[in-house]
Structure P
Amino acid sequence: MTKEQTLQEELIVAKRKSAKPMLWVSMISMVMFFAGLTSAYVISMKRDDWVSFDLPQAFYTSTFLIVASSITLYISQQLLKKDKRQLSLALAVATLVLGIGFIWQQYIGFLELKSVGLFFTGPESTVSTSFIIGITFMHVLHLLAGLIVLIVVIYNHFKYKYKSDDLLGFELGAIFWHFVDILWIYLFFFFYFIR
């Protein structure tokens, strides 16, 4: 083995060791971001112009879709560990479709709020609707990043870059996807119980 090959292998090992910790650090920063937003929401509830309202029905549907997407991705990963590649790939694609369905339902939820006179901005907006739409929209942006991650995972899966004993890229994508799932569940229950 040449010196250059040894150096390349050392770089790969170092990259693998740092990948998960870097992902965890970025997720912790996202948790802090959303903790700040939800804290501001709680503080703003004391305002005289605070308006309580029921969550749009589409938010319930989107919650079901994102939980289902985490389940399909988890099963996909387990199947890949057993070298059942075709079924694993199909479930990864199903996860992507469910994620797109989640975003669509979020959009429908925004339309439901608008249809009952609850707006994000403008003279008819309220602090409470601005918060719920703003926080939800920020989550959707993070989920869009998750969809890009899923597309990369699916592409790499299709190109046989993952093996039962080498799933790092798949694992990183799955961790991020489950994170945005858990984040939405937190936000959903937060909005459901704290109005």
Structure Q
Amino acid sequence: MTRLFLVRHGETDWNIAGRLQGRRDITLNSLGRAQAAQVGRVLNQVTGDVRTLTYVSSPLSRAVETMRILRTALDLPASEFAQDHDLAELSFGRWEGHTWPELRQRYSTHVRARDLDPWGFVPPDGESYATLSERAVAAVDRIPGDAVVVTHGGVIRALLHAKAGMPQSEATIVPVRQGAVYVLAGGRFQVAE
């Protein structure tokens, strides 16, 4: 049974501010770097032999930096991992950089439409969770064997739906913690911290 160890990137200042990051390339803050090191320690406890795993990251810098830090915590070469564009965060298009309260004021009709269909809704110049799910599944299906995947909250939500059967309505709103590992195997998942 193949195991995926899904890791959300560490915290950024935009996470604190509640800004939608999407494809914006925002770096980790100091807590985010500490969370990445903590994830390395958790992975060491839950994976078995960390040298036998495949390591793949989103190309966005917050994920790449998280991967480098966690690999260093595992005593592995920091830069020896693959990057896959299909693991990048959900594109929020023109909504990126805004908070939800700002969006509710500026794009109230669109936000109401999203509230009614969060899985299928496409933000202006963005993408839907349905589209994200297709590319995220394709990305993890290309990975041979057990793997550590450093990615984003939206990608993990999409994979929890596609690979663990979480209902779409729940997957779009489930909190995805930073500093935790989502272990996905055999159609189920558990969270390790």
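FYI, it's all coordinate maths here, none of it is from the lab. A quick note: this is a predicted structure, and the numbers were derived from the prediction, not measured. Cβ atoms are built from the backbone, for glycine too; each structure is taken alone.
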If FRET efficiency 1/(1 + (r/R0)^6) of positions 80 and 112 (r between Cβ atoms, R0 = 41 Å, to 0.05) is calculated for P, Q, the one returning 0.30 is structure Q
Structures P, Q, by percent of Cα pairs over 26 Å apart: label with the highest value: P
Structure (P, Q) behind the derived value 16.8 of mean count of other Cβ atoms within 10 Å over residues 40-47: Q
Given structures P, Q, which gives the highest value for relative contact order in percent (Cα under 8 Å, 6 or more apart)? Q
Entry that produces 16.2 once mean count of other Cβ atoms within 10 Å over residues 24-31 is calculated, selected from P, Q: Q
Taking mean count of other Cβ atoms within 10 Å over residues 32-39 for each of P, Q, the highest value is that of structure Q
Test item: helix-only ellipticity at 222 nm (-39500 (n - 2.57) for each DSSP H run of 4 or more, over all residues; to 500) calculated as -12000, pick one of P, Q: Q
Which entry (P, Q) yields the derived value 19.1 for mean count of other Cβ atoms within 10 Å over residues 56-63: P
Value 2.5, calculated as distance in nm of label points 7 Å out along Cα→Cβ at positions 64 and 96 from one of P, Q, is from structure P
